[in-house]
Structure P
Amino acid sequence: MSDWGGRRLHFIGIGGAGMSGLALVCARLGADVTGSDRADSSYMARLRKAGLEPVVGHDAANLPDGAEVVVSTAIGTDNPELALARERGVEPIHRGQLLAELCAEKRLIAIAGTHGKTTTTAMTAWALRGLGADPAFFVGGEVPGLGPDGAAANAGWGEGEWVVAEADESDASFLRLQPEIAVVTNVEMDHHSRWGSLAELHGAFVAFAGPARGLVVPGDEEMGWLRERGDEVADFDGAAPGPAELSLAVPGEHNRRNARAAIAALELAGFDGTRAAEALAGFHGVHRRLELKGKRGPVSIYDDYAHHPTEVRAALSALREQGPSRLLAVFQPHLYSRTKALAEEFGAALTLADEAIVLDVYPAREQPVGELAGVSGLQVAQAAAERGGGMPVWWLPTAELAERALVDRLDRTQGLGGSSPVLVTIGAGDVFRLGEALVSEAPAAEGAG
C-alpha cells in the first residue's frame with residue numbers, strides 16, 4: 001500500500017462527481033486534502049460532512065504551499081490556482097492519473113462505454129457489497145445506499161481486495177487504467193471534440209481492454225472488433241440469469257442489460273452470478289438516472305441524465321414500460337458539438353414521447369463560435385417536429401419560459417391528460433432544476449391548511 005498519509009493534494013474543481021470521489025478516498029487514506037470549485041453542490045456538502053473544507057470560488061490564495069495539484073479536463077489554463085501552481089514549477093496531476101494510482105492498490109474491475117457505465121459501475125459495487133466483498137468504488141454519480149448508514153455515495157474505500165471504477169473515454173483518461181476485468185457496455189460517437197472518427201474511438205477501447213485478463217462485451221455483431229481479442233470474453237447479452245429470472249427495482253431494458261454486464265463481470269472475477277443477481281434486487285438506481293423527483297397533482301416528474309440519442313431513447317422507452325397515460329419530455333441538449341452532430345437523431349429519439357419541449361443548448365465548456373456558430377436547440381426541435389407525425393413540439397429556449405408554460409399547463413389549463421401522466425426532464429446540464437421547481441412549487445391540495 002502506498003503512503004498516502006505523506007501527501008498534500010489540492011483539487012481544482014473538487015465539486016465534480018469524479019473529483020469529489022477521488023478527494024474523499026484520498027482523505028480516507030490519510031492524505032491532506034484541500035480544494036475549490038466555482039459553485040456549491042451536493043458533492044461539496046458531502047465533502048464537508050467528511051470533514052473537508054472545500055472553498056467556493058477559484059483564487060490563487062486557495063493553493064497551499066507544497067501541495068500537489070489535481071485537475072480535470074474541465075479546468076482551463078487561465079484558472080488562477082493552476083497558473084500559480086505552474087509558476088511554482090508544480091506539474092498538475094490529471095484526475096485520470098490519480099484514479100489509476102488508487103486503482104493500482106487493488107484488483108480492478110473497470111467499466112467503460114458510451115452509455116450505461118455509471119449505472120453498471122454502481123450495480124457492480126452494490127452487488128459486491130451484497131456478496132460481502134466490501135469493495136472500493138468510484139462512480140460518476142451519487143448512489144443511494146452505498147454510503148455510510150445507507151446515505152448516497154459516489155466513492156468509497158472498502159477493505160476488500162477489489163476496486164470497481166467507472167472508466168471515462170471522453171478525455172481518453174481510461175487508457176491510464178490497468179484493469180483485471182474490463183467491461184465495455186457499448187461504443188458510439190459521443191465526444192466529437194475529442195475523437196475524430198469512430199475508428200479512432202474503437203482503437204482506444206481496444207487499448208483500454210488490452211491489459212485485462214477478462215473482458216465483458218455485448219453480444220451484437222457490431223462489437224465483433226472488440227471480442228476478437230481472444231482472451232477470456234463474456235457476452236453479457238447471453239449471461240445468466242436471463243430476463244425472466246432478473247428482478248430489478250429500476251425499470252427499462254437498458255438497466256436489465258446493465259445488470260447482466262455487472263453480473264458477467266463478477267462471474268469472471270470468481271463470484272456466483274445467481275447470488276450477485278439476488279443482491280441487485282435491492283439496487284434502487286443512481287441520482288439523475290430515471291430519478292423520480294416527485295409529483296405535481298397527478299403528474300409524476302422524473303429526471304434523467306441522458307445526453308445522447310441512444311440514452312434518450314432508452315429513458316423514454318423505460319418510462320413507456322410504466323404505462324403512462326401521457327408522456328411529456330423536456331430536453332436540454334448538452335454541448336454545441338454534440339448537438340451539431342446529432343440533432344436529427346435527438347429529434348427522432350424524442351418522438352418516443354407524446355409531446356416534447358426543447359430548450360437551448362447547455363454549453364458546458366463550449367462556445368457557439370467558429371464551426372459551431374449558429375448551433376442551437378432549435379435544430380433538435382425542428383427535427384422532432386418533422387419526424388413526430390403531428391406530435392406537439394415546443395421550442396422554449398430558456399428554463400424560465402418552459403417553467404411558465406408548464407405551470408400554466410399543469411395547474412390552470414387541461415393538464416397533461418389521463419390518470420397517470422409523466423413529465424421527464426432530460427439532459428446532462430441543469431434541466432433537472434426545472435423538474436425540482438415544478439415539484440417544490442406544486443400548489444397545496446384543496447382544503448389543506
Structure Q
Amino acid sequence: MFFQHIYDKTLSQASYLLGCQKTGEAIVIDAKRDVDTYIEIAKQNNLRITHITETHIHADFLSGSRELANLTNGEMYLSDEGGPDWQYKFNHTGLRHGDTIKVGNLSLKVLHTPGHTPESITFLLTDHPASDEPVMMFTGDFVFVGDVGRPDLLEKAAGMKGTQEIGADQMYHSIQQFQALPDFIQVWPGHGAGSACGKALGAVPSTTVGYEKIRNWAFQYGENKTGFIGYLLSDQPEPPKYFAEMKMRNKELRNLLTHIPKHQKLNPDEVLNALQNGIMVIDTRHKSLYEKGFIPGTINIQHNNSLATWAGWFLTYDKPFLIIAEEKNMQEITRKLMRIGLDNIMGYIENVTWYEEKGYKLEVPNIVDAAFVEKAIKNKEIEIFDVRGISEYQEGHIPGAKHLFLGTLPENLTKLPKDKPFIISCQAGDRTAIGNSLLFKLGFTQVMNYSGGFSEWQSKGLEISKD
C-alpha cells in the first residue's frame with residue numbers, strides 16, 4: 001500500500017493519497033484546490049488517480065475534487081447521507097453507511113458519522129494483502145487529535161438557525177460508534193492545530209482510536225449527554241466569514257480552476273486608478289515593513305500562514321482586488337488564496353516606494369509601547385480594544401481592555417471612538433497591523449497600535465485581568 005499525508009499548514013488542512021501498488025490505482029481524500037500536488041505524487045510513484053472522495057461538504061476550504069476529476073478522469077465518490085438539503089448538486093457516485101470503495105487491493109468502508117455536518121462520513125481502510133482488519137480511518141472533521149468537530153458552524157457561519165443543537169446530539173451518538181472500534185486503528189483527521197473547525201485540536205498529525213478514548217475530552221462524558229453537548233457548544237472560536245461561501249460552492253456547480261494562474265505586474269498608475277475606484281489593495285509585506293510606511297487605503301495582511309484566513313474575512317468574492325507583493329512570492333500567494341476561492345486578483349505591484357516618487361505621502365502607523373499602555377491604563381484617558389478571539393481574551397488580557405474581535409471590526413465601528421485616540425492590541429502585533437490599516441481605511445486616523453501585544457505584556461510581568 002502507498003500512503004501519503006498532504007498537509008496545508010496555511011489552513012491546517014489534511015488530505016490523503018492512498019494507492020494499491022499492484023494495480024496502480026489510487027484514491028485522494030479531501031483534495032485541496034491546487035491539485036497539481038496529487039498528480040505529481042501519483043506520477044512519481046507510478047500510480048494513477050482513479051478514485052476521488054470527501055468526508056463531507058467542507059466549509060473552511062474550496063475542495064479540489066472536481067478539478068482533480070477533470071484532470072484525471074477519476075470517479076468521484078461522495079456522501080449521499082444527511083437528507084435532501086445536504087446533497088452534492090453535481091454528478092458523482094453516492095455513498096451510504098456500510099458502502100465500500102475498492103481501490104485495487106484496498107477497501108474503504110463508509111461510516112455515516114454526522115455531527116459536524118449532517119452528511120459527514122468516515123472511511124475505514126483495510127489493506128487486504130496485509131490484514132482483513134481495518135488499519136486506518138479517515139475521519140475528516142469528525143474526530144481530531146484531542147477534539148471532535150464543532151456542530152455550530154452551520155448556524156454561526158451559514159445562518160441555519162437551530163442546527164447546532166441537532167448537530168451536537170448527532171455528534172454524541174457518532175462518538176459511540178467510534179468508541180466501539182478496535183483501539184489499534186490509526187486515526188487520520190482532516191485538520192490539525194490552528195483550524196477553526198474545533199477548539200482544542202492537537203498538533204500531531206495522527207492518533208489511534210485507543211489513545212482518543214483515553215485522552216480526548218469527548219470520550220470522558222459517558223452517558224452524560226447534556227454535559228457533553230454543553231461543553232461541545234461552549235467557547236468555540238469565531239468562524240471565518242468566508243465559511244458560508246465555501247459551503248455553498250462545495251455543494252453546487254461552479255467554475256473550475258485546473259491550473260495555477262499567473263497574474264500581471266501592474267504599473268503605479270494602474271494601482272492609483274484602482275485605489276481611486278475603490279478596489280481593495282492587499283499589502284502582503286511583513287508588518288515591520290508596513291510600519292515604515294503604507295499606502296493609505298491598503299490593508300496589511302502579511303504573507304504568512306494566516307493570509308488566506310484573514311483575506312477571507314475582508315475580501316468580497318464578487319469584487320476584484322490587487323496585491324502588493326514581490327514577484328517571487330506571487331505563485332505561493334495565489335495558491336493560498338485560490339484554496340478558499342479568492343480568484344479575482346487583477347494583478348500585483350512589488351513595493352510602495354513608487355508612491356512617494358509620484359509625490360504622495362506614505363502613512364506611518366502610531367506604534368506605542370508597553371510603558372505608554374500602562375500609563376494610559378492608570379490615567380484612564382485612552383480606551384484599549386483587544387482584537388484577539390474571545391477565548392484568548394477570556395484567558396487573560398490587559399486590564400481595562402474591551403474585547404472587539406478583528407474579523408468583525410467593520411460591523412462594530414460604532415463601538416470605537418472616532419474623534420479621539422484609542423489603542424488596539426492583539427497577541428504579538430500581526431492582527432493589530434491588519435486592524436490598524438483597516439481602521440485607517442475606514443476613517444479612523446487616531447488609532448494607536450500596541451504592536452508588542454499581550455505576549456510582550458506577559459513577558460514584562462505586568463498585571464493581567466480575566467474580568
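All of the numbers you see were taken from the coordinates with simple rules; none came from a lab. No experiment lies behind these values; they were computed from the predicted model shown. Cβ atoms are built from the backbone, for glycine too; each structure is taken alone.
Which structure, out of P, Q, was distance in nm of label points 7 Å out along Cα→Cβ at positions 379 and 395 calculated from, if the result is 3.3? The partial results should precede the final answer.
Numbers: P: 1.3; Q: 3.3.
Answer for the origin of the read-out: Q.
With FRET efficiency 1/(1 + (r/R0)^6) of positions 19 and 123 (r between Cβ atoms, R0 = 25 Å, to 0.05) coming out at 0.95, pick the structure among P, Q it was computed from. Intermediate results must be reported in sequence, preceding the final value.
Details: P: 0.65; Q: 0.95.
Source structure: Q.
Comparing mean count of other Cβ atoms within 10 Å over residues 275-282 across structures P, Q, the highest value is found for P.
Quick check on the output: 0.85 is FRET efficiency 1/(1 + (r/R0)^6) of positions 187 and 347 (r between Cβ atoms, R0 = 30 Å, to 0.05), derived from one of P, Q. Which one produced it? Could the numbers behind the result be given before it?
Details: P: 0.85; Q: 0.10.
The value was obtained from structure P.
Of the structures labelled P, Q, one was used to calculate Rg/Rh (Cα atoms, Kirkwood Rh), giving 1.00. Name it. Let's see the in-between values first.
Details: P: 0.96; Q: 1.00.
Only one of P, Q returns 1.00 for Rg/Rh (Cα atoms, Kirkwood Rh), namely Q.
If FRET efficiency 1/(1 + (r/R0)^6) of positions 59 and 131 (r between Cβ atoms, R0 = 41 Å, to 0.05) computes to 0.35, which of P, Q did it come from?
On the way: P: 0.35; Q: 0.70.
Going through each structure in turn, the value belongs to P.
Source structure of the calculated read-out (helix-only ellipticity at 222 nm (-39500 (n - 2.57) for each DSSP H run of 4 or more, over all residues; to 500), -10000) within P, Q: P.
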